[in-house]
Each structure stands twice: as structure tokens, then as C-alpha cells.
1. Of the structures I, II, report the one carrying the highest value of mean count of other Cβ atoms within 10 Å over residues 6-13.
2. Taking mean count of other Cβ atoms within 10 Å over residues 86-93 for each of I, II, which is largest?
3. Here distance in nm of label points 7 Å out along Cα→Cβ at positions 54 and 270 has been calculated and equals 2.9, so which of I, II was it run on?
4. When helix-only ellipticity at 222 nm (-39500 (n - 2.57) for each DSSP H run of 4 or more, over all residues; to 500) is calculated, the result is -10500; to which of the structures I, II does this value belong?
5. If you rank structures I, II by FRET efficiency 1/(1 + (r/R0)^6) of positions 62 and 254 (r between Cβ atoms, R0 = 41 Å, to 0.05), which sits at the top with the largest value?
6. From which structure (I, II) was relative contact order in percent (Cα under 8 Å, 6 or more apart) calculated, if the value obtained is 26?
7. Could you figure out which one of I, II the value 0.95 for FRET efficiency 1/(1 + (r/R0)^6) of positions 78 and 246 (r between Cβ atoms, R0 = 35 Å, to 0.05) was computed from?
8. If P(r) over Cα pairs in 10 Å bins from 0, in percent is computed to be 7, 28, 33, 22, 9, 2, 0, which of I, II is the source?
Structure I
Amino acid sequence: MMDGQVAVIGLGRMGAAMADTLSRSGFDLIVWNRSHDAAERVAVELGATVADSPASAVASAEVVVSSLSDDAALEAVHLDGEGTVAGVRPGTVVIETSTVDPRTILRLAPEFERRGAHLLDAPVSGSVGLVAQGALTSMVGGEASALEKARPVIDALSKAVFHMGPSGSGATMKLAVNALVHAINLALSESLVLAEAGGIERSLAYEVFANSAAGSPFVQYKRPAFESPDETPVAFSLDLVAKDLRLILGLADRLGVPMAQGAVNAAVANAAIEAGLGGADMSALAVYLRS
């Protein structure tokens, strides 16, 4: 166990779940969120300290875990006047778990280096439920020495940790992983609706999928969301799916990689959002296709 505090920046679904898991693992937490009320709720539940700004949150932290929605939020929280770069101390390791453009990481990393700190792009694969189990997969870009210092925190959240290489490589790998996840999500939605339209009861069709060659971990843990969409909390919204796919297709375009499947995934996700399902779980592609 480390001696210093761990700061958690961003307390959305994943960030709050990470804070809970780290608290149960015995870490002393200081938290910050753009919505102060949300930070207060998490702090009361976990016995954590609430910071007034990102800068003050990281001022006494040995390791920082950041979980934010998109590139704009990342740059604002880290680079604004009271952002993390302004408050971070030499030797601190910032673990950026957000799914963002690798170019954003490459812009931010030197800002932390100038302060004597280290930025790891360490996005994760897995659901909120897997956070609670400490069973995420972490893909880490950045210096190996910084990863070793942050290991106690990353290991508390993860069942598998991969050092992908230099800054930006973790963010790149996460986009590749999410390209596959979103393809599975659309294929599963189409296949389930096809079986239903052919007269197969939904839960029976899903049982077959789960026990077939296609029964991946995603198929297993998304089962409640697909079988009972009205009764299952949102884990990852279609708005975020569309954001991911914009980043994925942008990276593919820059690298000259054709991604026909990704383009189709984006078109269907955007159509579902236009139909009013942007805030619904990613599994709501099946709801959209039924309509």
C-alpha cells in the first residue's frame, strides 16, 4: 500500500465505481467532480475528502486517477487555471483512464513532464460491474517506471494490465478494442432482433448466443441490458458510443486503415440517437432496430 493519497478526478459512472473500489482496497482518497454535489455524495459514502478544484485535489496526491467524458473535458480539467497541471507535484503519476484521441494525450504529457510529474494513458475495458470486482483490463501508455509506481492503484482496479508502449499507445489500443466492442454490440442487436422476428423468445435466443461460439464476455455481461432494457441501468450510453466511433474513424483515417464495419456502426448509432435514444444504454440499438 502506498503512503500518499490517491486523487480521483471525475465521478461519473466509472469514476465513482473506481473510487468505491479504491476505497474498499484501503486507499486514502481525495475526490473532485465538476458537479460538487456528486462529489459530496461519493465522499460521504466512502469517507473521502472533497477538493475544491482539480489543482487542490492533486496537490497532496501520490497517484491521480482521472475518468472524464471526452477530449474537451480532459483538456479543461487538466489545463485550466485551477487544473491538475497547475497543482500536481513532482513525482506524481496521473492515470488517465478516459477514452480519448491519442493526440490529446501527446499534447498533455509534456505539460505534466514540465512539472516533474508523469501522465499515463491507461484506458480500461470493462463494465461498472467489473470495476467493483477489480477485474478491468488496463492498457497503459507511458514510462515503465511511472507504471510501476502506480501499480498498486492500477492492480486494485484490474485483472490484466498491459504496458502498450510510449505515451498515446494506451489510447490507441483502447480505440481498437472499442471498435471491436461496438461491432459486437451492433451484431448482437441485429441477431437478437432477427431471432425474435422469426418467432424465437428473447431470453431463449440470448441463452443460445451466450452458449455459442459467439458467447464473448461482452455477450455475457450485457445480458440483462439486452433481455430487460427497461429495467437495467444505463452502463454506457449511445451518445458515448457515437463519440468513440468518431475517434475510431478519425484515427483510422489518419492511419489510412479502411473500417467499413466502423462506418456502419457509426451510422446506426447516429440514427438511434436521432430517434431519441442518445441517453439510453448501448444495448438500445436492439430497441431501435425493433422499431
Structure II
Amino acid sequence: MIRELVIVSGKGGTGKTSITAAFASLAGNSVLCDADVDAADLHLLMDPDVQKKHDFMGGSIAEINKDGCVECGRCLELCKFDAISDDYVVDSINCEGCGVCVDLCPEETIEFPVQKCGEWFVSETRFGPMVHARLGIAEENSGKLVSLIRQETKKLAEDKGHELILTDGPPGIGCPVIAAIGGATALVIIVEPTVSGLHDMKRVAELAVHFKVPGLVCVNKYDLNVEMTRKIEEYAKKRNMHLLGRIPFDSAFTWAMIEGKNVLEQAPDSEAAAAIRKIWKEILASPSMNVLGIKDFSATIQ
């Protein structure tokens, strides 16, 4: 059985991607997945060598066939987004792809072709294979793209005999997050010790409960507000969520990002690196991972 560990957070900027990259160097037989398609950045630390590139098709934009159009004005009346000009040309920026004009055109001269919304890739990295994507600017269907790359990641893991998937999930609780966590083995929720951090963690925790996915809590930069860290941990215990541990604020993370590395590569003897190793061992020992018989990857930890 392939297990998937999804690293999420209630907001962006909590250190989720940096921690995922560090986990990648500790996990042995794993496949990486960057499911944060709206703002993908795991590739900045993984330096992937793209092996395959695919177009992502999703959503449609209306196109008026001038040869058959009689300029009856019906589409102008129907369009609530003012996407059709007086000379019957569709503005691709304003068109929301609702399809009303297509369905109700009396002459049936409006086409509705599927558009390219982005790209997804299968790559090799120094820590193993990786599936990632790039959604176009202001494009929709991010949830659909997340579902697609998760499916492709699982196929890749099966084909190559990998037993663990590490997924860098999107922040928040919206559609991309829902698409990223359904069916996962466990979630690692990265939290910052702030009032908003606690609030955001509660929302993610509720989402995890709804989808019946075990939540594991990690407090990043805990020493910036120890009192709030205690409140976060108290809430996690109240909700029977597994506490993984704390990571101190450490500038080594920033220097690692500048060099395109994870913190274990850039500063292996730092306090942050030691904390992450400890947290990784705690993840492997957690009931949500062990109950499924996951193999012990801790032998790869140096």
C-alpha cells in the first residue's frame, strides 16, 4: 500500500514548503508532489530535471463563428459579464465560461472549445521523482489540476515501486486543499504561533475531521511566541491531534532558500535541522502512519 503524507497550513508563508523539502531528504523510498498549483515553489528547492511535460486543459471560452452569426443580439442580452462586444467578438478576459450564450444561441454558431489552463510535469530530483504543475495566471480549475497531479503521482509511485508520497499541499481550506487531502494517510499541519495561526489551524483541523484524515501538528518558529505555542498545543491535545514537536526560528531556512537547498543540506548542525529530524521520527512513529504498517524510513536519517 502506498501512503501519502500531505503537508498543509492554514495560510501561506508558514514554512510548509521548506519543511516538505527537508522531509524529502529524510524519506527514503518516496515520490514528491507539489499540489500548491496556484503558487508552486517546491521546484525552487528541488531543482527538478523535467522528464515529461503535459498541457492541462480545463474550462472553456466562447468563440462566435462570424460566418454563421446573424447578429441577432441574443448573446449580448444573455451575457452578464459584458464579454461580447457590439461587433460580436468575445473578450477572453471577461468571459467566465458559463456557456449560456452557447446553449441559447438561436443559430447555434457559438463554439465552446476547451482551453489550455496550465502545464504539469514529471521530473527527477536529487531526492527522487517529482510531479508538479504550473497553473496559468488568473486561471481557474486549480482543484481539478491538484486532483490530476495527485493521481499521476500515485501512478508514478506504483510504477516505480515507491511506498511513500510526500505532498506539499496548498494553504487555506478552499477547493485546492480539499482536492489535496482527500484519501491521504495523514496531514502534517504547519502552524505559526500567532492568533491568526491558531485560528487557521482550527479551520484546517475541522476540514481534516470532515474528510476523516488524521491531523499531525507542528509549530514552526515556536520561540517567537511561546505562550501562543502552548495554546496551539493545548487545542491540538483537546482535539486528539498528534503533536509532532516544535521548530525554532532559524535564519538557516532563509540561507537555504537562497542557495536552492533545504535546511538539512545547508545547515545540518543547526537547531532547526535537529528539530526536523526529531519531528520526522515522530511522524513515522505516529499511530496514523504505523497503523497502516508503513516501513521504518528512519534508517535514512543521519
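1. On the way: I: 25.8; II: 22.1.
Biggest value here belongs to I.
2. On the way: I: 19.2; II: 12.5.
When mean count of other Cβ atoms within 10 Å over residues 86-93 is computed for each of I, II, structure I gives the biggest number.
3. Numbers: I: 2.9; II: 3.6.
Label of the source structure: I.
4. Numbers: I: -16000; II: -10500.
Derived from the structure labelled II.
5. Values: I: 0.70; II: 0.30.
If we compare FRET efficiency 1/(1 + (r/R0)^6) of positions 62 and 254 (r between Cβ atoms, R0 = 41 Å, to 0.05) over I, II, the biggest value is for I.
6. Going label by label, the one that fits is II.
7. On the way: I: 0.95; II: 0.05.
The read-out comes from structure I.
8. Working: I: 7, 28, 33, 22, 9, 2, 0; II: 6, 26, 29, 18, 11, 8, 3, 0.
Matching structure: I.
Every number here is computed from the coordinates shown, using simple stated rules; none is lab data. Just so we're clear, the structure is a prediction, and the values are computed from it rather than from any experiment. Cβ atoms are built from the backbone, for glycine too; each structure is taken alone.
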